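Please treat every number below as a calculation from the coordinates, not as lab data. Given the structure is predicted, the values throughout are model-derived calculations rather than measurements.
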Structure I
């Protein structure tokens, strides 16, 4: 093929208008992502961007808003049990799922109802 996919540049999740501070509390304060400054030309659209390592999560404003209930990003983590405790301490509902062989995983929803998967591959 004359082209090559190299990586996922970012994931975008939708949120309702005026929800930037709520997004910051969840993605920055609870999940620990860093906020990334949006380019000046894109700031007028609203929303907020976050990053961890080489990955970005863009929270984009969508009107009318409808959360993604099935489609979702999946984040590989370390120390998933500690993350689960941390999320529950911060009143984030955790939905356990043991249907993926070789992984511990659960689902959460962001403050806007978008589904997110968190998983840790079990080393044997």
Structure II
């Protein structure tokens, strides 16, 4: 699970940085009914960075790593409305293929499962290795 944890951590850090670099792009996919798109994009980016860094801290702070994994699970559930919104309004996103919008919906399930695996208290094996 070590490689998976590193891959996950790096992916979330990179994705989180993307929220700060491509802020307007992320703002455009926010559902109209949500307030403060700019703030929500920045908060979700910061949460992704924190979650990514947190899951990498398992050797030193296993409880932090588990909490970070739970945070990623919650974050993935919270961003689901944006994925649904895109499928409901594909005309707003001419640069994104419709198949990619639909693919994002079921992709959330394995991403949530992947993060959930690291919420378990079985880090003793990792700490010994």
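Using the calculated result 1.01 for Rg/Rh (Cα atoms, Kirkwood Rh), for residues 16-55 alone, pick out the matching structure from I, II.
Among I, II, the structure yielding 1.01 for Rg/Rh (Cα atoms, Kirkwood Rh), for residues 16-55 alone is II.
From which structure (I, II) was helix-only ellipticity at 222 nm (-39500 (n - 2.57) for each DSSP H run of 4 or more, over all residues; to 500) calculated, if the value obtained is -25000?
Comparing all candidates, it corresponds to II.
Out of I, II, which one gives 1.00 for Rg/Rh (Cα atoms, Kirkwood Rh), for residues 24-87 alone as computed from the coordinates?
Structure of origin is I.
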